[in-house]
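Before anything else, here is the set of structures, which you'll find just below.
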Structure I
Amino acid sequence: MLELNTERLYLRTLVEADWPLFFRLHREPQTMQYVFGDIGEEMIRRGFDHRLPAWTPQSDHWLCLVVIDRQSAQELGVSGFRILSPGHAEIGGLLLPEHQGRGYGTESWRAVIDYAAAIGLDSLEATVTDGNIASCKLQEKCGFTFERRVPQAYQIGEQWFDDLVYGLQLGPLRSPSLPS
């Protein structure tokens, strides 16, 4: 089981016993406001089950880590990433509403970013639904830079939103190929 530690947090691999947390995260309107519309338990369960198998850098599913307060042992949310292409991954996470705005997102993401660098990833990206100001601030606090806006890329309920894509270089910057 993968375990990451920060000053205030302990992150560990998602296990079957985490279903109540995962379900609650996906049913909280405040948490889901910029993620999904109303989704049913069956769809949430499929997403949960997809994240349960042991994760390796070759996996096609998310590395999903439960974020836990070290002092209280309370589960706060989830954080992790999924490999999109060799050396490149998408990072993401969800926190329960009562734990938002306390720096837990930044602290957990920094641990995940450090782990991504330690396993040799070169870069990370984060996709933020336009209007999610807190998530945009999280990207900036973690060193991500805004790369592009994708107009009308994501639908939540009946409304379409732009995607804001942020990037973070982890490895050495690559030089562009020189013409021969």
Structure II
Amino acid sequence: MVYLSGISLAILPENDRTLLIAQLRELKTQGVKIAFDSNYRPKLWESVAAAQAHYAELLQLVDLALVTFDDEQLLWGDMNEQATFDRLAQYGIHTIVVKQGSLGATVLQNGERTFVPTVAVEKVVDTTSAGDSFNAGFLNGYLLGKDVVTCCQQGNAVAGIVIQHKGAIIAKSATTHLKSQFEQSI
């Protein structure tokens, strides 16, 4: 599996974006799965139209979309979660996860929609990297073949720990207990 985000696209010069898409297209023909988090950051793009064009090209290759509703609303003007699902489903994406922070995440897979709530945490310190942390936990489960509800629960567990610390990088010791917890759900 290859995982990338909208930031990956945004920071590349135009020629390198083209090369990246071409390489992903080639990998896709070889059966490699592609996971994408839109992670839209307006300041990194020359225009909304440019971002939309590059995202649309990439989304045609995506198997797993891990998007945040706020980003989708900002980039595409989606009025609600359903609009996001409808738009992304048009690309033939197999599994779509729409993250909404403390409100939870909703997954659309094989036409079935499932809501997975978050678990309340004691004290939110810094939400920097909450989405990336969710993705890490989700992808761990996904790559091990777990069902999407378990994947979301793992994503919530990792994000829930990270947001209780300052900054995007936390001490490894803060998450060591998750390994045994995740292994129990195999």
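Among candidates I, II, the computation of mean projected area of the Cα convex hull in nm², for residues 14-61 alone that gave 3.4 used structure II. With relative contact order in percent (Cα under 8 Å, 6 or more apart) coming out at 19, pick the structure among I, II it was computed from. This value belongs to structure I. Suppose you compute Cα extents along the principal axes in Å for every structure in I, II: which one lands on 58, 40, 30? Of the options listed, only I reproduces it.
Given a value of -14500 for helix-only ellipticity at 222 nm (-39500 (n - 2.57) for each DSSP H run of 4 or more, over all residues; to 500), calculated from one of I, II, which structure does it belong to?
II
Looking across I, II, the calculation of distance in nm of label points 7 Å out along Cα→Cβ at positions 30 and 54 that yields 3.9 traces back to I.
Any read-out appearing in this document is the output of simple, stated calculations on the displayed coordinates, not a laboratory observation. None of these values were measured; they are calculated from a predicted model. Cβ atoms are built from the backbone, for glycine too; each structure is taken alone.
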